[in-house]
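Right after this note come the structures.
We did not get these values from a lab; they are worked out from the coordinates using the rules stated. The structure displayed is predicted, hence computed values, not measured ones. Cβ atoms are built from the backbone, for glycine too; each structure is taken alone.
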Structure 1
Amino acid sequence: MVIRAAVLTLSDKGARGEREDESGGIAVGILQDAGIKVVSYEVIPDEKEILKDRLLGLCENVDLIITNGGTGLSPRDITPEVTLEVIDKEVPGIAEAIRAEGLKKTNRAMLSRAVAGVRGETLIVNLPGSPKAVKEGLEVIIDVLPHAIEKIKGSEEECAR
C-alpha cells in the first residue's frame, strides 16, 4: 500500500517569506525516505480558519497529515485546538510517545501541546516547529505509521507482534 501524505508547516514568518522552512523539508525527507509519498507540502500562517480549511480538504485526498509548528504556548499557537476540532477520535499515544522521547533530550518537550488523531481515513499528527523536534518526533513514530494507517483503513491484521 502506498501511503499518501501531506506536510503543513504553521509559521507566520514562513508564510510571509521572512523565514525559510527547514522543518517542513525535514519532514518531507524523512517521510520520503520511509517510502511514503508526499503529495502536498505547504507553509501557512497560524490562522485557525486557514488551518481548518487545509486539514479538512487534505483529509479527502491523503492518508497522513504531518503538521509542524503552532503547538507551544504562544498566543498564536493554535494547531492542537484546530486539530481537535476536525478529528473524529484522538490517538494520544502518538503525542505521548513523541513527548516522552523529547523529554530525554530537553525538559522543554513538556511544553508541547501537540495531539494526534483520525478524521475519516486520515491520520493527523502534530509536531513542534523546530527542525530538531520534527526530526526526533518523526523518528519516534515513523515505523508505526504504516500499521496505524492500515488499521484506520479497516485492516483486520492483528496488532500483536
Structure 2
Amino acid sequence: MNGKPVDIREAIGPRFSGLEEAKADIVGLMCLQWLIDQGHVSKDMAAGYYIAHVADLFRSMRFGAGEAHSTGETMEFNFLSEQGAIRHDASGRYSVDLGKMPAAVAALGKELLEIEATGDQARSDKWFAKYGTFPAELTKALESAKNVPVDLDPVFSFPTKVR
C-alpha cells in the first residue's frame, strides 16, 4: 500500500478470511483436473468429488454469514451457480452440471488467486458484494434443512482398552 509492502490480510482487509477459505477450497478442487490429466485419478471419480464439494458448500453455508467458511462457500456457490455448474430447479432441488464444473472451478480459482496475488481490496469488496449473499431460493433451501445436524460427532467403542 502506498508503495510499501504489506501483509495480504491488511491489503485485502476484512474480507480476507472468507477469500482465503474459498481460495483454499477451490484451488484444491482445481488440482483434481490436474490429477485426472496426469492419470493419478480416474476421470470416473471426478463426479463424486465435484458432488461432494457442492454438498459441503451447503453444509458450510449453514454456519451463517459471520463465519469465514460460510462467507467463502456462499461466494463459491453463487459463482458456480452463475456459471451453470450448480443448477436449481422449480422443485427446489439443486444439481451439479458435471460438464460445466471444471471450467467454472478454473475460472473461480483464477479470480480468487488474482485477487490475493494483487492484494486488491476494491476488487475483493466488489467480488463479495456480487457473490457474497444468499439468494432467496438458497435461503429457503437452507431453512428446510435447519433440523438436520451440521456436523456429527461419532463415538466409537473399542473391544480392548486403547492407551
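Given structures 1, 2, which gives the highest value for distance in nm of label points 7 Å out along Cα→Cβ at positions 9 and 105? Could the numbers behind the result be given before it?
Values: 1: 1.7; 2: 2.9.
Checked 1, 2; max of distance in nm of label points 7 Å out along Cα→Cβ at positions 9 and 105 sits with 2.
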Tell me which structure, out of 1, 2, gives 17.2 once mean count of other Cβ atoms within 10 Å over residues 41-48 is calculated. 1
Candidates 1, 2; Rg and Dmax of the Cα atoms in Å, for residues 49-88 alone computed = 10.4, 31; producing structure is 1
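From 1, 2, which structure was mean projected area of the Cα convex hull in nm² = 14.2 calculated on? Mind showing how you got there, number by number?
Numbers: 1: 9.1; 2: 14.2.
Considering all the candidates, the number was obtained from 2.
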Of the structures 1, 2, the one that -19000 was derived from, the read-out being helix-only ellipticity at 222 nm (-39500 (n - 2.57) for each DSSP H run of 4 or more, over all residues; to 500): 2
In terms of mean count of other Cβ atoms within 10 Å over residues 113-120, which of structures 1, 2 is highest? 1
Source structure (of 1, 2) for FRET efficiency 1/(1 + (r/R0)^6) of positions 33 and 153 (r between Cβ atoms, R0 = 41 Å, to 0.05), computed value 0.95: 1
